[in-house]
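Any read-out appearing in this document is the output of simple, stated calculations on the displayed coordinates, not a laboratory observation. If you're wondering where the values come from, they're calculated on a predicted model, not measured in any experiment. Cβ atoms are built from the backbone, for glycine too; each structure is taken alone.
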Structure P
Amino acid sequence: MKKQVYITEEECAKCQKVVDAFAELYELENIVVLDVGRYGFVELKYYKPPHGFEDAITFTDSVALFEDLWEEWLNTKLYLLAKGTPLLEKGYKGIFESLSKEKQSELIVKKANFAKAAGIYL
């Protein structure tokens, strides 16, 4: 019986670069991304003992993985900036729009830095 492969070797290498680029995210959140061989990469989110992770998402495309991790990183940063303030009620978009133009630009530049580190061209 032939084993099905869901991710190419090339895409696997690209996904690993994305995972490595977002290393700081894993320290900030209860998120881990694992290489699961021929199945691709699995993002496990929000660990809750004793049952484990609440979400598990499989990726076989490096750009999709990048965009997902970028959104997680940005939302985490926005939450941390607004924590303990009424800004939290505005949601992530509202928090971002409430930031100074300089801070917004700083966050957007960070996306470009992650993309460069991951070898992703936006």
Structure Q
Amino acid sequence: MKYNGPIYEKSFEFALMTLELQKSLMLLKEFEIGSQILRAGTSIGANVNEAGAAVSRKDFGNKMSIALKEARESWFWLRLLKATNTIQIDVDHNIDRCTELVKILTSIVKTTQASIKK
């Protein structure tokens, strides 16, 4: 199954943002949350790209569902980072981009699940 949509580029851009954020967190010696954000944030794009090589609609939906879960996890870590107020890094833009990914992926997953049930 081939999917050509903005989710590919947006998830890649978010992975790049995540790498930059993780670098900043490492400089501040925030290793744990930096690692969590890095794993979840880069996993979104990896799973979206795997979905592009899916062998069936169901496989595509499963990969996109995993990407959605990773996006929601990223959103959690970003909100937690912002809420602690102990680190002077502005993550509002990251949260906005992540929220956008969650919305797009939710739509893709719902549409795919509906088409499978037909």
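Brief remarks follow.
- Structure from which 2.7 was derived, distance in nm of label points 7 Å out along Cα→Cβ at positions 68 and 108, options P, Q: P
- Structure responsible for -29000, with helix-only ellipticity at 222 nm (-39500 (n - 2.57) for each DSSP H run of 4 or more, over all residues; to 500) calculated and labels P, Q on offer: Q
- At a computed 2.9 (mean projected area of the Cα convex hull in nm², for residues 60-99 alone), which of P, Q: P
- Among P, Q, structure where FRET efficiency 1/(1 + (r/R0)^6) of positions 36 and 52 (r between Cβ atoms, R0 = 30 Å, to 0.05) as derived comes to 1.00: P
- Source structure (of P, Q) for Cα Rg over 2.2 N^0.38 Å, computed value 1.11: Q
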